[in-house]
Structure P
């Protein structure tokens, strides 16, 4: 089987061996095509009134090419399928039909079975490439993971970056391997029953290597602004090509690379006053396209907590988006584990256990209430009607680890039993959990912010990062700020690479056993009962300042029940728990809980009759 996504722009190989080149350059007077990595001759392209320039040329797969704008500026193709020499170099013609797929029968997995494992391709393995991930797929399948999520792949400047500074959205980053290597990784993952999701960025372009401003000024608008400057033009004049560019990008990854879904980064920063909103149009196009024939999952990061994007139809299927990352749940748990209360944690600091209970039972902690951290502006929409599958909880992810000054993981700042208690909540609650690479064996390596910009921008990024932390008391001294790792230093990136040699050593081996044990319970006890959950059928009660009980009505009319004490004092229970016990941490707490007492930092799970 061979796969190819047809696009109205970029380089498309034709049946006769030629290639059609097409670029939207409404701000240019003249566009020419140069063939070869260092083209000396340029061919004039035919231009229409809408700003499209096109040429069919004798260029086979593997040919490198650039566009020349107004006889001067040479630029890569913004729809390049591969840019082997970084964002400033030539693009390469790719024939997507050249790769033969072997996952003919793969139709995906239900979202209720999702256990997502987020990873950074460059830091996951010693080689920092797709092949390195392939060697660990069996480890992930044995762990109980059912989906890997790759941090953004779009070509970014330099060799090291988190991926959120991409400027060529269709080109998988060259240092990770060629496009066919990425396809082989996905093919292999599907053979092991693993879904593969991709993190994509539709809210901005990176600060280096974005040439669209030079020849396609309508791609951006000054009417809206984002934390990264002028917004992408989704709703003004000439916005149709812009919307098509992003929608085709989503379809391209799902069709041509057979990804099982996308996670859209920070959509609260996308500004669109038109109807339908770009998020709606994109999701609807995916649903009536590749989503007709297989299970395709769309996930949001959305600080606005807009439940409207997560609604289900009468059959319980997602109308637009399957789920959203649940920052609220993370923030509440993080306070309970670390007692850190500054920054955005202030919104949860007064009642962390209440916020946790509301997340577990109803979805969002903030469902329209004023947010102190946001100048008391209302945040969120009611979410109790949504199914648990609409929210993705986590204890760690790239942001919550990497946006710390030193990139410390929870295992280095929280005590063992409290962290085990929180993990048991994460992995056995009904919502599909997310793990961050190395979390399953309490990796000792940090995950600091890293990048590889040119000298001028690199200096600004380093200074800006240190200014960002200056508002924290710990870093008020310039000498303390100077200790924050330089994001552009090679050693900062190298320090983030997982140490797979430690997995068989203690305490890492015991942590891995713990995660495997929990995910086995999830697979055996929860999966058969999750498919019938059509809304967020939960309720909770606080039984102490740091303890709660949460119950969910299951599809088979039983109830899943959580007893959790996330404090240092023993909590008496009004009565002994009913039903069949599923899991306890610590394991020796079962008799005490059955005796109607909840020891400190204990989590107990039961299946109760209604």
Structure Q
């Protein structure tokens, strides 16, 4: 079995390994290829404009870090065509369906880019052009393979003229219309051929070569060679199912229901997860990933060890049907907290409505596992991941819980990802993300942004002001955008656009989005009036940043619209990231 995924850049270690292995396959399968062409592939991926093509690399992996094949596709948006530069399998993987899977993925990508078709070179099946019998047999097999998809050589031109007169095995130019039955006109084809020859071969072409080839195109429309190997008509449609690597990795907390606070008015209830999942079920953009256990050191990296230990111990001591609410806040003598653990709750809590009970620690601990599992999916090459968790986390500070939050799921994941590059956190909850502000306030590698209702009107009241900009190495890297008590979707998007511009200038390797859906109209904890279409547009704007993105679920308590709004945000996020 193998998995095909796109490599977007060289940020992740797994992507750097994939490119190195892809280069090795190139050396093995194309021994005549100039060494410089192979060596410059990382630069092609990093600097597409420099090489005048937008290069798109797909790798097939048997396991993460073990590449068994690849395809390198070049996209020319102005002339609206794609050029398949290389496609190859590792030596021991040929003949196992890998080529068909890679080419099918190439066709889908090209179809999504709305191009006229895919062009590529294929060595000839004419004995007059290929004098090596073994190679001629391989060429025939390759052209038969492509003919199954409807791709055939362009006829009646001199494209297969060798660069050097004595050179054997000059390639045909093959065209695949992606099943659209499209007419290929001479003028546009000449422009495409000119671009291919100039950009791929450049100075290697002898004087007058390119103009001679272009002048040989007489047919209008351009004629393709008649089918030679496949008698039945090829499939004319390109399946547009969402590829696995473009799906949103959906990690759902599987122990959230054990934390069920039944007190009247406690809105952070288990039904929230079920409501969202019901709406996501028909959405083919998501792929469920089981949460995996992660070591407790990841929590200790962002939370005070004494605080984390306290949560574990106090929850173990509480009776099965009890809830402990802070009622004493011993801030006047922080050096001597109360001996009794339930009484000590106020030493670590910022409010009086976030209870401790026997299962709070277990549920919060599992929510962290989910956020870290989602982060792992980004490190494996997924571009989008959604940790559907409860309890939420963005109000949990380094040494404090509150606002229904115990551990800061988003902050733990952000710190985990920060080992691989700079992080931007964009908190879209109605309430200020005081947790990540407190945790990352003096760090230069994490840019924290929060768009929220002004603390004059909304919880947590004591933070979220505009003048809180970070300190020390983190000065200027905490951006609070407090907004009015009344806010509609249009005004919100203007603010979001400005925040996204700031994030783009920071150039993060990853984006973490603590997503609150309590910005919706009639949410019991908010006062804004965003509708489902607003969430979709917001998601599209975030996705358009084109940065690997992890979304963690935070607030949102109107179960009549909660699921719809989550689905619309994720739908917009996906289209912003992948739709063209």
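Every number here is computed from the coordinates shown, using simple stated rules; none is lab data. Quantities reported herein were computed from a predicted structural model and do not represent experimental measurements. Cβ atoms are built from the backbone, for glycine too; each structure is taken alone.
Structures P, Q were compared on Kirkwood radius over Cα pairs in Å, and the highest value belongs to Q. Of the structures labelled P, Q, which one yields 0.00 when FRET efficiency 1/(1 + (r/R0)^6) of positions 60 and 540 (r between Cβ atoms, R0 = 25 Å, to 0.05) is computed from its coordinates? Corresponding structure: P. Matching task: 23.8 is the computed value of mean count of other Cβ atoms within 10 Å over residues 372-379. Pick the structure from P, Q. The value was obtained from structure Q. Looking across P, Q, the calculation of mean count of other Cβ atoms within 10 Å over residues 124-131 that yields 19.1 traces back to P.
Comparing volume of the Cα convex hull per residue in Å³, for residues 36-75 alone across structures P, Q, the highest figure comes from P.
One of P, Q was used to compute Cα Rg over 2.2 N^0.38 Å, for residues 380-483 alone, and the answer was 1.36. Which one was it? Traced to structure P. Taking 1.00 as the value of FRET efficiency 1/(1 + (r/R0)^6) of positions 44 and 84 (r between Cβ atoms, R0 = 30 Å, to 0.05) derived from one of the structures shown (P, Q), identify that structure. Comparing all candidates, it corresponds to Q.
Taking -7000 as the value of helix-only ellipticity at 222 nm (-39500 (n - 2.57) for each DSSP H run of 4 or more, over all residues; to 500) derived from one of the structures shown (P, Q), identify that structure. Corresponding structure: P.
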